[in-house]
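Read through the structures below before going on.
No lab work stands behind these numbers, since they all come straight from the coordinates. These figures come from a predicted structure and were not determined experimentally. Cβ atoms are built from the backbone, for glycine too; each structure is taken alone.
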Structure I
Amino acid sequence: MFTGIIKGIGHVVSIERLADTAKLTIKAPLISQLKPQLGDSLAINGICLTVTDVAPDQLSVEVMPETTRLTNLGQLKQADRVNLEPALKATERLDGHFVLGHVDTTAKLIQQSTDQNATRLTFEIAPEYDDYIVKKGSVAIDGVSLTVTESSPRQFSVGLIPYTQAQTTLGDRRVGDLVNIETDFLGKYIVGAQRKEAVQ
């Protein structure tokens, strides 16, 4: 379980690919602070992955085919920056919103604009996810907890304050880039229940 509050930025040290699988090695100051153990969960760009190797300031994770197909990890290159968030401890303060690290799909950034101190990002997403993204609802983009400011068929927008741009990789994103999307899991249960009722 995560909250969508990014704790640090990592850099891709290496990617060992084999068909749709990969071994991803990340280096970051945060890793030395966390002192992760083998088997720990870590969200990388919003994807919950299991730590399989640990060094003083870096770690490795294994990426399975399902993850490669549903996320933007397949596009990562050496030296790319990634968002990092360790799993939530039961004693920690809960900011953001509940994020499972189970990415639903990717969305394409189609527009960037400035609104005073905020940057507005508009994304295009497959129509089957329209019901899960609502105005003023929550969405995790590359692991970052954000509020949906506008929602229409196949599109939605969010706003970034300067702090979020500086402390996450969303400030690096450019039109045409793909981002990982995890819709609000509460919305999934509500929509799922409504659809079951409609079938009965």
Structure II
Amino acid sequence: MSINLYYVHDPMCSWCWAFRPVYGQIIDALPAQVKVKTLLGGLAPDSDEPMPQEMRVFLQDTWKKIAERVPGTHFNFDFWTRCQPRRSTYPACRAVIAARLQGGRHEPVMIRAIQEAYYLRAMNPSDDETLVLLASELGLNREAFALALNNSETQRQLEQEIAQGRSIGAEGFPSLILECAGSYHRLRYSYTDPTLVVAQVNELIRQP
């Protein structure tokens, strides 16, 4: 029986950043037969427009709320003065795919690099130049990465992952969906306790 845990996320989703430590603990505690698969959610499509002021205020308030709710989650608010924010996460999502094309091991490393650039280093992952710089810092082939970042095949792959996430029941980010015995189950989760997810997985696996 195929058992897959789908993690549907966006590298520029602040709640995904907060979830990162517990997600790692969940992965470490899963039964051996569970395979983990990640899907990009595509939070916000491409846009060259500056982020509206009300959205800037909303997101800064969200960062403050997350820092209060999830101890140990840090944000560098210098981002809002150093960068020109845009409501556009597709470039960062494509960067994850472009890194993956150079080897699957590069995907989680690129996700973390994007998150740290955005939330800790006050860099803008909506900008191609930021993403290419991160790829270079990670030792990826800079030219191949830059070519893949915006080509039609990479965009097609992103659209496919967005559609797949929606089709299996992802609602918001992050979403955890367990595929077991041909059915999909959206899991409840905590930002501070991995056992909630692990218990649900074990219970679903045991069901006939």
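I, II: which one has distance in nm of label points 7 Å out along Cα→Cβ at positions 11 and 139, as calculated, at 1.8? Computed on structure II. Each of structures I, II was scored by distance in nm of label points 7 Å out along Cα→Cβ at positions 19 and 83; the highest score is held by I.
Given a value of -4500 for helix-only ellipticity at 222 nm (-39500 (n - 2.57) for each DSSP H run of 4 or more, over all residues; to 500), calculated from one of I, II, which structure does it belong to? Only structure I yields this read-out. Matching task: 13.4 is the computed value of mean count of other Cβ atoms within 10 Å over residues 43-50. Pick the structure from I, II. Clearly, the read-out refers to II.
Assuming 0.95 is FRET efficiency 1/(1 + (r/R0)^6) of positions 51 and 123 (r between Cβ atoms, R0 = 25 Å, to 0.05) as calculated from a single structure, say which of I, II it is. Source structure for this number: II.
Source structure of the calculated read-out (mean count of other Cβ atoms within 10 Å over residues 107-114, 14.5) within I, II: I.
Looking across I, II, the calculation of relative contact order in percent (Cα under 8 Å, 6 or more apart) that yields 23 traces back to I.
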